[in-house]
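Please find the structures below.
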Structure 1
Amino acid sequence: MDLRSFLDYLLKEKRYSTHTVRSYAIDLQQFSDYTLEYYEVDAALEVRHPMIRSWLAHLSEQNLTSSSINRKLSSVKGYFKFLHSKDLVPQNPSQKLSALKKDKRLPKYVEESKLDFLFDQIKFGEGFPGKRDELLVEILYNTGMRLSELIGLKESDLDLADAQMRVTGKGNKMRIVPMNRTLVSSVKEYLALKRTNELDSPFLLILDNGKPLYPKFVYRKVNSLIGMVSTQQKRSPHVLRHSFATHLLNKGADINAIKEILGHANLSATEVYTHNSFEKLKSVYQQAHPRA
């Protein structure tokens, strides 16, 4: 199945990030491989509704989570909706398919005390690489931004005088995120090292050779650094986003303010963090109340 025109549409017209478009491409290629192997179908025009349902069942048998399956289904539905709108297929075979009921899982986060220990006690390394790694984690935790947003962050997005930065989120939407004094100071130290090492790049965070960061590099760094203070299995950059939101809520921050900082389109996406806060309240109650 020719996917190029659809991926170009996502990138150029919908203005999705390259990371998101890459995910669409992987999902759709997996679906194409499945229809070719099991139905000997390699043209979108020949795909029928039962084939997609069979693929979803196949994914479920592989023990994928409902969220992962729904994301792949969303890719397929978006693809056929596009083809149908361009009159490239007479009907949309995915139109009547509904998303699976999501598993009720609370977002994983790192405890505040463990992150305090990371920043106060752990040595990130010497020179530019060490300061870059430290700032990388600081930005993720102090702003709650996404991995793709971090990679795309440029020096011109920073306003150190007013302690704020401009973040480009999903759908190319801009938002302003505040910076605390510690983060402003860390950025200034990092930029000084960047100039000393004559690393000229419009992107804020870069590799040792001056090239932009890439997702696997950031993931490996975050995974390794969180692993120094926590034994939990989930140690991705998104865990720091979850930690940011959970810790703010635990400190009494307004949920609508957190929603704006995170760049959520709907409050329901932010409300998931209130469950973590409630779990903490229940824990305190069980430990402190004499009749608990």
Structure 2
Amino acid sequence: MTTIDDALAKDRSIPDIDWRVFPDGTVHDVFAAPSGGLARVRLGDEDAPRVLLVSGVAGSKEDFVLLFPLFAAAGYRVESYDLAGHYGSVAAGPENLDPPREHYDYHLFLDDFVAILEDGGRPVHVLGYSFAGLLAELALVERPDLFASLTLMAAPPDTGQVFRGVKHIGPISDMPPRRAAGLILWGIRYNLNRTPPLRIAFVRERMAITRRPAIDDVVALMMAMPDIADEVAGIGIPKLIAVGEQDLWPTEQHAAYAERIGARMVVYPTGHAPCETAPHQLVRDMLTLFANA
């Protein structure tokens, strides 16, 4: 568990910000991935150890704006990109594959993920947020040589139909993926999490751009996550599970999954997005993880 310290005090004083603005010096480019061009941002010394932050369904690289200056100041090259079909990567998708496919499937996202990881000469410290946590676990099993450490932030602590474990709605979560995606988008659109004005304005702007078929397909993938926990546990890199005490999934379920895969666990006094509301605490704990890599 985290303790009350200066990181917590800094997190409690974070103002509402323009989430589209990255720190000065951030490099914006488009990475040529198998599914198409992926919008990418990078900050820090090019020769420094890499930290890759990947957001989940309906998310984007902007979710990590507050983490970028903290990792760069600590001597790391911090990077993020938008998943295919999402926000700045909206033109990337299954139609660009050879041969073309109809849906955004696990192989599409994993091939893109691995290509990003390979774009450098050393193993990478990876954070997967929510759905991207599932992708990170799959990528770790496929290419463990590319990972220096793994952080699962608010990632589903389950396999199979992962929404069954969500607080309150788990018992009614067995529904067609498109309907489930619609409920998720409804909750975002009407700001059920009560996020600040500038944040929700950006989220709604992003949601209007992201492809609905990509969201539907990601939700379907989250209803069919392979059980690879034993394989993840057997890969000897440092692992961290970072969650808010009001996360979508119960803390007890995260703790059980942390034990299963051999991960340290930290819990913050926040919700599903510690990268937004507990960035100093999160970076502090990830830097401790990196020191053990």
Structure 3
Amino acid sequence: MRRLLFYALFLTPVLLNSCAQPEQNAAPVPDWEENFDQEGSFDTTIWSKIPRGTADWNRHMSDYDGCYAMRDGKLVLRGIINPGIAGDTARYLTGGVYTKGKVAFGFGRLEVCARLNGAEGAWPAFWMLAEGKKHPQGGEIDIMERLNYDTIVYQTVHSYYTIQLNIKDNPVHYGTAPFDPEGFNVFAVEKHPDSLVFFVNDKRTFAYPRISTDKESQFPFADGDHYLLLDMQLGGGWVGAVNPAHLPVEMEIDWVRFFGRRPEVRGRKSESAAAEEVRSKK
């Protein structure tokens, strides 16, 4: 954790029009990072498209290429009106990716740098779920959620303790924080054995501690690794109805960085590496 302390003390300010790379010796080197600098598509050894489900957040998820783009070294995730895809009756389509089954993060600091473009009914989110465990037993860490054109983001903790037992104020399980709605911002969480600590643009915004209690699963976040989800969501009971006149809407992700124990990487071999392995066996 000395790396995290150094980082908290000496991180240079964020440039809100872009997520600038730190100058040499100005900040520690990440133990893992994704800069989205590949051409054509995101790295499928790290990311998978999130499949559609029945919850508010994933009911419009789609593998349609129009919901995804790589542009100027950034991953772009879109919420759009369904252009008439055969067999898909969803009115809207959204793009989302996750590291499930490929990269899982333990104790340390995870950062996502992105620009969140607003729309009525837009609900972009960066969050984490427990690898290999059903929700909510392994805990959910919402690093950032924005609603509509809000100038604040929500940072929230969910678990069996907060959902099934409905204990949401001992300790308080969420906070809000201002951000720059026009520029790029860095949203972060630090996972420690005794707490989760949240940040926006390197300003500490909210913390959720482990407490002494006889209630079940108050702090499951130290019991395993978590994978990362990045997704543009549309509509639902919390964010409200979608205004189609405001679509398409985009979320632009510049980079993801992790400082701490190097994450467990389970991703498939790249196509080039797999081809080389086949050649070597001939």
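What follows is calculated from the coordinates using simple rules that are stated; it is not laboratory data. Given the structure is predicted, the values throughout are model-derived calculations rather than measurements. Cβ atoms are built from the backbone, for glycine too; each structure is taken alone.
Summary of values
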{"read-out": "Distance in nm of label points 7 Å out along Cα→Cβ at positions 28 and 116 - highest-scoring structure of 1, 2, 3", "value": "1"}
{"read-out": "Test item: relative contact order in percent (Cα under 8 Å, 6 or more apart) calculated as 18, pick one of 1, 2, 3", "value": "1"}
{"read-out": "If helix-only ellipticity at 222 nm (-39500 (n - 2.57) for each DSSP H run of 4 or more, over all residues; to 500) is computed and equals -18500, the structure in 1, 2, 3", "value": "1"}
{"read-out": "Which of 1, 2, 3 yields 18.9, 62 [Rg and Dmax of the Cα atoms in Å, calculated]", "value": "3"}
